[in-house]
Structure I
Amino acid sequence: MAIFGVICLIVLVGAAVLIYLQKTGKVGDRDKDLIPDVIEDTIEETQKRVKAVKKEVKEAKVAVKKAAKEVGDVAKAVAGKKTTKRRKKKVEKK
């Protein structure tokens, strides 16, 4: 029980110090929600990075699938097998 009391006291003192620093202006808080601006900005930047990484992973996944198909075609060509895909006919312009 004493450990729980010590942990609560530490959290309470930390919150009090944070509120004091925000009120004196040493820690910025534009929207007055008791979350420092530095933390909010970091979270926004991290979310943007996560979205960008997700997009790149999707693009890489598509590229890997295309490359895997090409490798299969090359392996068949080396073995001497004919392609199963039909070649596109060239359309001549008059």
Structure II
Amino acid sequence: MHYARIVVHTLHPAMADEAITQVRADQLPLLQRQPGFVAYEIVDAGDNRVISISTWESREHAEASAPITGAWVRENVRAKIAASTQYGGDIAISSR
């Protein structure tokens, strides 16, 4: 089964659209080049919150990508983020 990494970001007011645009243009291609990458989604949860969900072939692939994607976040969108909470785990059910 695949592994999912989920991050709930609370953004500074009115930053969601800008952050999503920047992630789509720059971070998504970076993720797609990482070994074990399967899929990536962002959910606009409203109230200045976005949820990013990345799916990987394994936990090891997700963990190996974390320093690369973390550096991108710090360099590009960190100033837009007020708080983040991270989760990860094996996917128990999937329709893919």
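No value in this document is a laboratory result; all are computed from the given coordinates. Source: prediction; values computed, not measured. Cβ atoms are built from the backbone, for glycine too; each structure is taken alone.
Supply the structure label, taken from I, II, corresponding to percent of Cα pairs over 18 Å apart with the calculated value 42. If you can, show how the numbers build up before the last one.
Numbers: I: 74; II: 42.
Structure II accounts for this read-out.
For the read-out relative contact order in percent (Cα under 8 Å, 6 or more apart), a value of 48 was computed from one structure; give its label from I, II.
Here the read-out was taken from II.
Figure out for me which of the structures I, II the number -25500 belongs to, where helix-only ellipticity at 222 nm (-39500 (n - 2.57) for each DSSP H run of 4 or more, over all residues; to 500) was derived from the coordinates.
On the way: I: -25500; II: -9000.
The structure behind it is I.
Using mean count of other Cβ atoms within 10 Å over residues 11-18 for the comparison, can you identify which of I, II gives the largest number? Could you put the intermediate results ahead of the total?
Values: I: 10.9; II: 14.0.
Greatest value across I, II: structure II.
Determine which structure produced the value 6.6 for distance in nm of label points 7 Å out along Cα→Cβ at positions 19 and 75, calculated from the coordinates; the candidates are I, II.
It traces back to I.
Who wins on mean count of other Cβ atoms within 10 Å over residues 3-10 among I, II, i.e. which is largest? Can you show the working numbers first?
Working: I: 9.2; II: 18.6.
Looking at the calculated values, the largest one is II.
When you work out distance in nm of label points 7 Å out along Cα→Cβ at positions 27 and 59 for each of the structures I, II, which one comes out largest?
I
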